[in-house]
Structure I
Amino acid sequence: MIYDNQVKAFLQGENFSNGAKFSLHNSYGNVLYRDAFLLQLVKDKSVLHLGFVDHLPLIDKKIKENSWLHKKLMDVATYCYGIDINQEGIAYLKKKYHYDNMYVLDVLNETIPSEILDMKFDYLVIPDVIEHIGDPVVFLSAIRKKFKNNVGQLVLTTPNAFRLNNFINTFKSIEIINTDHRFWFTPYTLSKISTDAELDIMDMGYFEHRMLSGRQIARKILLSKYPAFRDTLILRANLIS
């Protein structure tokens, strides 16, 4: 999206339309993959990664294949701390891999440890979490209030409601979804909840979550020409407007 004054007026509730049209502009046209963008963004920066553990049965395989996002962030960032509610997963990672700077924490209901609040982070990365949250505005508002003094920018990623596979599956009369998801977000609705949470949106782009194979040439060409069909949205915002 392009966040001009007209778009901001709708996002802030100053204007209303029952059929508003918004550009699906892509702010990052030259980068196709989610992880490539995130790694470029945080290289030599300080990172706080919320919801970093992933699914416990998949962690070993992902670490072996170098596809576990938290390890990839740790490899390029100046330093990278992780926060997650998954106590079992964190205990496993610490015991088997001897990783540190990992905290078991419910950011909505628990006090943020002083060792985190006393540090400065360039980025707070929250990848593919918001769609699992029952009240995303309350969640994002809490994030803003708790981290506004020690975090530079917030980076949200979430599945794109306009992803190509959703349209293909509709023609097959089926829905394929993670059964813990509560929401699908479009560029506008993700921007709307972020605005409701009083975040200062900077930009948004479309990305593919996984690498496309060499046999997916037609798909890659299509997604390069029409980025709004890519499967992931990434929104960047300042915590203080």
Structure II
Amino acid sequence: MNNSATDITSNSNRVSAAAVLVAAGSGSRMNGGDKIFQGLCSRPLIEHSISVFMESGLFQTTILVLSKNNIDKAHDLLSDRISEGLILTTGGIRRQDSVLRGLEKIHNASVVAIHDGARPCVTELLLKEGLQKVTKTGAAIPVIPVTDTVKSVNKYGRVERTVPREELKFSQTPQFFSVDLIKKAHKEISGNVTDDASMVEMIGGEVEVFDGDAQNLKITTFDDIAIAQSILEARKCYVGK
């Protein structure tokens, strides 16, 4: 399962893959609570994401990046996964610093999937699609349509124009990269970015997109917990199938 190289496309094209799950945020929008340990379908929230990655058999290495304050708690709550090969490491100040800490733990993998640990509704289908798409340009991300009308607003609180939503997509994680490419991007880009694909764009890389999943929401508020609970209960609390 989690110990063999990945067959992404065919028997003649085997690619080894690693996963980096980033969960080192402060939970500021949830009153400072550790959202990754919130109960969700009788398990810690973070374990849902971990389970999908580790049980998929698609990744030879799975790395969880946590804040220093949560390492001991994670060792207690995730001991079974650690015994199966889950690697824990501490994050940095910014999200991109935490991603880099995770990348530094990767050995002998050519592709990496970088995922927000606070997206517990990720599916195995999304992982398979990303691992296929990343072979085209070395970078691939899931996106979903923007369905609302989008307005550009000036500093005075007035609408300047309506942005054609056909040109816009919401990006999600996991985002998939050639390990060499994303490490190069981290080496060259030091400014703040909001996602990993942005760094690849900034060094001139091409990022392939593929259909994301509207249910693959990111938990940022307690309301999101209730939505995720409903999604997972509809899947009989078994993510990824």
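No lab work stands behind these numbers, since they all come straight from the coordinates. What you see is a predicted model; the values in this text were computed from it and never measured. Cβ atoms are built from the backbone, for glycine too; each structure is taken alone.
Tabulated results
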read-out	value
Highest-scoring label, criterion being mean count of other Cβ atoms within 10 Å over residues 57-64, among I, II	II
Structure with the greatest value (metric Cα Rg over 2.2 N^0.38 Å, for residues 145-192 alone, set I, II)	II
Value 3.5, calculated as distance in nm of label points 7 Å out along Cα→Cβ at positions 153 and 217, assigned to which of I, II	I
Structure from which 0.50 was derived, FRET efficiency 1/(1 + (r/R0)^6) of positions 41 and 209 (r between Cβ atoms, R0 = 30 Å, to 0.05), options I, II	II
